[in-house]
Structure 1
Amino acid sequence: MKRKLIQALFLIAVNCVPVLANSICENRFEEPQSHIVSNDNSEYRKLARDIFKELIEINTTSRYGSTKAAEAMAERLVSSGFPKSDIQVTGADPLHKNLVIRLRGNGKLKPVLFISHLDVVEALRTDWSVDPFIFLEKDGYFYGRGTTDIKNEDACLVSNIIRLKKEGYIPDRDIILALTADEEMGNANGVSWLINNHRELIDADYCINPDGGGGDLKNGKHSTIVIQTSEKIYVSYKLEVKNKGGHSSLPVKDNAIYRLASGLTRLANFDFPVRLNETTFHFFEKVADSESDQVKSDIMSVLSASPDPSAVNRLAALSAYYNAMMRTTCVATMMSAGHAENALPQTAQAIINCRMLPEDNPDNVAAVLKSVLADSMISVTRISSPFLAPLSPLRDDVTGAVNKIATAMWPGVNVIPVMSTGATDGKYLRLRGIPVYGVSGMFGDIDDARAHGKDERIGVNEFYDGVEFMYRYIKAISTEESH
């Protein structure tokens, strides 16, 4: 799931609050004094554009797969001087392979991994005003399927690792880049396959996942960059009531639909308790400074050891995003009941979709649901296997570089840690003990999110600035002096 779709909801909720990044955690970087944009990298801007164009024009929807794109990028890397032994095109499915490349360092620090998926969702020519698989530059934008989700980041990472190689850069740690398959289709052949079958190729101190980070433009202004450190956990349950049924002309009070409806009403009036983690605590701490007196007071109560229930309720009513950041949530999403118009229902079912906090667990959630439903005739069955991926702890060497570079390139931009309410490929790595941080310098218009939609596009300047941001960021986190 593309981060910007989730981030759009976040920024609407918080009204683009001005939160200063440098107090997310104490960092060792000096604050830059002015807006700095490099003008001497035209060769690499062209390289990034050429790679971007090539990737957009390779159809990597599920039916075509990612292998052709992975092989095309491998050829570029070989021609740029990377030894073939450091390039792997691998995967269980011939059509859906991954590219893993390693820029070797001197070993002073443990490797760092960057991931970005090659696959894109389907795009029909009849739905678009332009051909979605022809790269088009028009009116200050690059158009094409994947321009924001997420071939812009693929091109960014490949062009930067080639640039570093050509410049003779020797990092203090190996830099690993994995361009992966199947993120949009469940990840059977992508990051999940790599970590389970070839961990040695991607094992790292931590991972940077641009799909979980990035920035937003509001009225043309660079307003916010997020650093994703965690994701809520997806799990669904089936509620079911069985009944002997009968003829509809002889109704009785013991009706499967009524029982289920009564339980759902109790669930609708229930909220899980507030439980903040490191990320959400810092998030609310910074948001509070720019809110109105009442909202600020309510947030400060939420941050206290004993939140006032009235303050929690007001905050939850104000913003669905605030509510989701505070607690585990469960909501009814589907229902089915009965088998005939003239028969009493023998079965009534509902699907409850929950988004758990990273520190919660599905057995606890099921127990809470049973308690709230308060009816032994309503069975609760988990119907999905959740990824119990932990929170990635905030660390200075990751966030400090974002703060420094973002402030240099976009003075006044706000850098905020977030817990995504959706999911990315990062969960597979967190589950296996590799911390993941969503970081990107790509910006998009908060009021014009087009990922997965018609006429997907990214601003030309925003693309080039994003490439420059990542170049600086890769160097910053792969240099011992920055740690």
Structure 2
Amino acid sequence: MRIKNKPDKPGEECAVFGVSLTTDEAAGLTYNGLLSLQHRGQEGAGIAVVGDNNIYCHKEPGLVTEVFTAEKLENMPKGRTAAGHTRYSTTGDSTPENVGPFVVEYLTGRIAVSHNGNVTNAKELRSELEKHGLRFGATSDSEVTASLIAYNITKEKDILKGIIRAAGLLKGAFSLVIADGRGRLTAVRDPNGFRPLCIGQNETGAAVSSESCALSSCGFKTVRDVLPGEIIVIENGIVKTYGIMLENKEHERGVCIFEYVYFARPDSVIDGLSVYDARYNMGAALAYEHPAEADVVCGVPDSVLDAAHGYSAVSGLPLVSVFTKNRYIGRSFIYPTQTQRDSAVNLKLNPLAATVRGKRVVLVDDSIVRGTTSERIVRSLKNAGAEEVHLRISSPPFIYTCHYGTDIDDEKNLLANKMSIDGICRQIGADSLGYISVEGLKNACGQCTLPLCTACFTGNGTYG
């Protein structure tokens, strides 16, 4: 089940982070890692720490700093291994029970599982596990994944073999970080490579993370990305790879291209491609594909500012700051009702009349889903005195929904399915509208070492 009130941007995935150290600083480092990954999920956060052959887990709804006060962090056990999670729900209700990591018991121990992605056969797996007597307290696919792993560890009588067997039964998108009671950390990336996962090391041990920005923020040097289908085991800070253990049972899709358009932080590198470079290239492609007779260029903070730089460089139009951002307002899609989201958008971005008054403005944004946010932003610029607003979008029109962890609205609600580009332009009140082409977007991300999934734009995941 998805949240009822849909955001007017693609919803983000979750984040996973884990460490295996030679010192007892696992909880604190994992907290720092989750802070760096907060943009990937703001509904809840949790950390599971391994200590004295047991697993202690604290998790609650809310931001990382709300869930882990100084007192709560101080009271967490000292340990060398930990798995952390921030949540944005794509399956399962937004409730405390669905916050990760999930700690489950099996015959001889416990594991903690953090999951980013969307397991498309979770309902079938849950039904099968219930036949074997397993009970569930949440509604998310992450709990099903954790229980499936624990069940197969019991069957195989071996932790690694159980993880491999369970992962082979999962369909869809999954990057997993698994801490077991013996202090080992296991990382798994699905065979298609939908969701990112990378490894870092320093003198105190090793870490795995959804994005490299969290590794560098915590003092780890990024070693490489986990390969699609690969299983990594880290114990006492030593990294061992077990090669490509999972078969690709689905049509090859590759990493979600929206990691580069919107989800990831610009200081991350995912599968060999700098997120900053990708966004800059998107803006450059937009300037070639959709030039405009204008006076200035600006971007909607924050994810598209780099694309605005690219548009400015190619077009020769000066780049200006047009919005003052209230950084004490969270991302608007975390609010439970549309009225609250509308209010938050108005509070969050206030136009600078001095930079737009009497000007023809090229406004660069990353996407249009239902169009309500774009309409409000265009209107705010014109109310501030902009003569013209030419909207340029660094992703193609959304036509298809996604089943692999990106929370895109139902196809019937996608504006591009109901109107032509000219119709959308009139609806949002812009003077012109241009989307980057699928080929332009792929070319902008051409340095990525994996194929790119563009299914939400094209209906298929092939990389042409």
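Each value in this text was obtained by applying a stated rule to the coordinates, not by laboratory testing. Values in this document were obtained by computation on a predicted structure and should not be read as measured data. Cβ atoms are built from the backbone, for glycine too; each structure is taken alone.
Each of the structures 1, 2 was assessed by distance in nm of label points 7 Å out along Cα→Cβ at positions 243 and 347; the largest value belongs to 2. Thinking of 1, 2, which structure, once relative contact order in percent (Cα under 8 Å, 6 or more apart) is computed, gives back 15? The read-out comes from structure 2.
Can you say which of 1, 2 returns 18.5 when mean count of other Cβ atoms within 10 Å over residues 107-114 is computed? Source structure for this number: 1. Determine which structure produced the value 2.4 for distance in nm of label points 7 Å out along Cα→Cβ at positions 275 and 299, calculated from the coordinates; the candidates are 1, 2. Answer by label: 1. Looking across 1, 2, the calculation of volume of the Cα convex hull per residue in Å³ that yields 168 traces back to 1.
Consider the structures 1, 2: one of them gives -8500 for helix-only ellipticity at 222 nm (-39500 (n - 2.57) for each DSSP H run of 4 or more, over all residues; to 500) as calculated from the coordinates. Say which. Source structure for this number: 2. Taking FRET efficiency 1/(1 + (r/R0)^6) of positions 203 and 427 (r between Cβ atoms, R0 = 25 Å, to 0.05) from the coordinates of each of 1, 2, which one would give 0.90? Value 0.90 for FRET efficiency 1/(1 + (r/R0)^6) of positions 203 and 427 (r between Cβ atoms, R0 = 25 Å, to 0.05) corresponds to 1 out of 1, 2. Quick check: 4.1 is what I get for distance in nm of label points 7 Å out along Cα→Cβ at positions 139 and 195, calculated from one of 1, 2. Which structure matches? Only structure 1 yields this read-out.
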